[in-house]
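Visitor: Listed below are the structures to be examined.
Please treat every number below as a calculation from the coordinates, not as lab data. Please read these numbers as outputs of a predicted model, since none were measured by experiment. Cβ atoms are built from the backbone, for glycine too; each structure is taken alone.
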Structure P
Amino acid sequence: MATTEVTGAEEIAWDLTDLFAGIDDADIDAALAEAEADAAAFRERYHGKVAELDAAGLAAAVAEHERIESTVVRPLTFAHLVFATNMADPARGALVARLGEKAAALETQLLFFGLEWAAAPDQVAEALLAEEVLDRWRHHLRSLRKFRPYLLSEAEERIVTEKTVSGVSAWSRLYEEQLGALRVPLDGDEVSLETAMARLYDADRETRRTAAEAITVALEPGLRTRTFVFNTILLDKSIDDRLRSYPTWISSRNLANETTDEAVDALVEATTSRYDVAQRYYRLKARLLGVDRLDHYDRFAPLSTDTERAPWDEARRIVVEAYTQFSEEAGAIVARFFDDNWIDGPVRPDKRTGAFCATTVPGVHPYVLMNYTGDRRSILTLAHELGHGLHGVLAQPLGLFNSSTPLTTAETASVFGEALTFQALLAGEDDPRRRLDLLTGRIEDAIATTFRQIAMNRFEHAVHTERREQGEISSERIGQLWLDAQNALFGDSVSTEGYTPWWSYIPHFTGTPGYVYAYAYGYLFSLAIYRRYVDEGEAMVGPYLDLLRAGGSRSPEELARIVGLDLTDPAIWASGIDALAEELDEAERLAGELGPG
């Protein structure tokens, strides 16, 4: 039987009754029936007529479209949330499947609207978008037209949408279920992957080594299945990209992120060209740990021998105070997540791994899922997800379409919240060695969010390219491509022995291909905002909250201008990396003053 350390989060469970009373709530089917009827009426009214609408008629149609979508998203979100806390429950899995099928069928009814709007001549579309009545929907409608060159016919789009339920979505669900059910043999027991991963932050090297070896062992039995699923998703995406004539495997993701292939290439180039920063840090850490070279499981080792864990209530206090010191409004919103049971906190068997925040839940506040283990990283993860939550609450009045952010700006509030919480942790620590431990932890997190995510992007680029050019890829070959990307990052500063199958515990590769670079994009963007806050203080609070309130109603470039930044300047990426290098300078200075030991 799986065991976990006591953290005080054991009884922290979210209350989903703001959505529905339970998986058998009759209101779920009532909502779907309402959406089905409204979607049919919408199609009857607008199909084949979108190009004929005037500005007021188009505004009314978009508002109705959003209302129908919101009616569907709410029960679907509920299904995914209840499933996330127990992925072994057949009833919960069945609800996800049933609602997913219903949602896909409804989507096919509504597909015509975006297709007809995208097909409208540019001159007609621009004249309509200039009308004041479309102010609320202007960005949303412009975003739909970006995909114009890559759209299929309505009949083809309907088929693609319906087949998604039995195709890539089903494979992604299987992948996540396998990860959720994975058990790691440790100390004569079996623990969850999350619990085992938390031991990589332990001060004792033997504990880290044992955990890493056990994780490698645990990943092996299901590796063949995960490899097959990954290959299937890679193939599915290659077919979709070919049919739509996307120029590269990542072009569709870049469009959805409201950026360009060229901008992402600039981000990748700026980051990979500075891998020396990560390697320099890992060499410093090896000296601080008293080893010749780090093993991959040493990267997150604390430099202090203090292994104290923060109980849930202490983590709550730290995070809420950090947000409150920045803004009373932000602090009050974050506190509500705890007070009103919007968080599911503990590690449990069969619970989804990692952490997330469901932000765009129509008519209801966001929800946060954690696997809280009590270590420093867990506190910062809590701060990260609550940043998403703050973003979701502030943007919610905009509605479903305008509150949804592209991945490139989705991390803005989360990374900023982490920075606030880190500074609070640092300010509360007087011991120089523990301060150094916090500082190095911050650098490690920055490396993980920037350099590591770009290294994973390079891995994705390699596997997508090879799958398209050479066919199905073996587990061994995928493992080699994974090591190639990781070793390019680490150089000779970290040993990757035993690290080969670790690509397979990362669900982003299957759930959202191309996602990972957005972490680096969002982190460096958020770091630039935070640096302005450090320089300007209170004057930045209002603009920053305005940025969050804007949600996804403006482009990333327009959002950046709210806080005085220019995302079209590639130097923003170099500036962020330079800031990280400066933190490394400080760590080296402090380490030199403290001396060995």
Structure Q
Amino acid sequence: MNDIVWLTMRRMRTPLILMILVYSLSVFGMVLIPGQDAQGNPVDVGYLDAAYFIAILATTIGFGEVPVAFTHAQRLYVFIILFPNVIAWLYSVGTIISLFVDKQFRADMARSRFARQVRRGKEDFYLVCGFGHTGRMIVSGLLKRGISAAILEREESIIHSMSLIDEFAHLPALSADVTDRRLLDMAGLGDDIKNCAGVIAITNDDHANLTIAITSKLLRPDLPVLARSETRRVVANMASFGTDVTVDPYTIFAERFYLALRSPTKYLVQDWLISVPGTKLLEELSPPDGRWILAGIGRFGSRMAIKLDEAEVPYTVIDVHPDRVDMRPGSVLGRGTEAKTLIQAGVKDAVGIIAGTGDDVDNLSIVMTALELNPDLFVVARQENPQNDELFDASGAHLVARRSQIVARRILFMATTPLLSVFIDHLIHHQDDTFAGKVERRLKHALKGRSPSLWTVNLIGAWSESLRAAERENVPILLGHVTQNSRTPTAEDLPCVCLLIERGASRIFLPSPDFELKECDSLLFAGREGARREMLFGLREPTALVSLASGRFQPRGTIMRRLARKRAN
């Protein structure tokens, strides 16, 4: 606001001084010149009448001569002051208009409006830096989970298009330099903004994301920072100063591909848990054993090569850079889009191919050419541009590395359901396929072919009303009671699975229905959205779970519950 006032005063100083000076002198002159009425009697023009007349004169409205018709001397004076007043007025109005269309002034106004929206917000929000395709998916996911967002984006056209979408139009958003410390402070890092839940840096510039992460950790070290990076150097740099989550989409996809090679069941369960709620569940995926072809060994391909080596899977590299080919004996120099190059790499005897160049058109060409030569290939493709979704869906690829989707999925579940990362880490690194198969069966039974919603329930405050009521009645509340519908006359299981219960420092994975719940427990669920609503109703309603657990109907009123307790005793 100070910048707006300073800019306005600086621009308007000269025209305002000129207009006030001309106006004042004109009014003073009108007062000094005597008037005359129709009978020839002298009439003095007062300051109010003179100010009124000069105002309608300068604005070219011209209602007439006041308070009486002017004498020749007055009309001659009006003729003299007419042009200076009109010019001074037009000069001032023109300066005001030019001020409002000035880019700097409009930018200051936008910053002031943005800061006001952020400070007036009452609900928790994430500061999202970057609102491209990835940013839209993340913000949409946050809104569906009841979390708001404040957005900084470099491209003004993106902010304008955002204001036309009903889902995002109400959010505070600003087009500006996302690395500016003052803007970050204004957008959520200031000490006076208490409801900022964290910072998400997902621009397409690694250096900008690094700058945002450093600034955030220096200004508000208590806030979690989730940042995207596609180079190992920047990932290591971010980790060195305490960035909470660094998302490298290529490394994440390579790790998931390795999981698909070693344990298809674990891969399937993980994909179900991190996919967009409501979408169709991925069917079982089993990459074949044998020799693969890796077309392109740049940033993406090099990470895939590491995981192929770890899985002890043989592969042949195709690349256009001679130095990369020379480093790997048996590699083929070429782009991989030509049948000749693929045949030289042994595509007809291979079991799978990875199209991992940095060009979507080349990757599609590699996939199509390879499938013509060997229709039985298992195909993995890299996609850079989100606008090519339909093309890659129609290409016949079994797995597609969609960078934006990978980043959005990882950041969303880390920001909204941090317990999920604990469960996935336990599933992948500390359990065998037997445990994964058990989770798969439970999820398949509950989800009916659609990806789950995920939610965490912390049994504190309002969410532990039923537990406290049950304790007063000496009735234990089991996990099985929470996962039943408390509003149906007969027992009806809710379509959900409890994946994890955290109690203090201990964690129980995939707990059984007879596990007794205590206040302050944290529970992670995966299931359908309707199950979440019914579960939260039961936890908030003091008598719902008590009635379910005891088998006796519990009155809702306090007095009636006491009477019922006395009758029971």
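Visitor: Assign the value 0.15, calculated as FRET efficiency 1/(1 + (r/R0)^6) of positions 151 and 455 (r between Cβ atoms, R0 = 25 Å, to 0.05), to the correct structure from P, Q.
Guide: The structure behind it is P.
Visitor: Can you spot which of P, Q the value 9 was calculated from, given it is relative contact order in percent (Cα under 8 Å, 6 or more apart)? Display every interim value, and only then the final one.
Guide: Values: P: 18; Q: 9.
Answer for the origin of the read-out: Q.
Visitor: Matching task: 0.05 is the computed value of FRET efficiency 1/(1 + (r/R0)^6) of positions 55 and 399 (r between Cβ atoms, R0 = 41 Å, to 0.05). Pick the structure from P, Q.
Guide: The structure behind it is Q.
Visitor: P, Q: which one has helix-only ellipticity at 222 nm (-39500 (n - 2.57) for each DSSP H run of 4 or more, over all residues; to 500), as calculated, at -16000?
Guide: The value was obtained from structure Q.
Visitor: Taking Cα Rg over 2.2 N^0.38 Å for each of P, Q, which is largest?
Guide: That would be structure Q.
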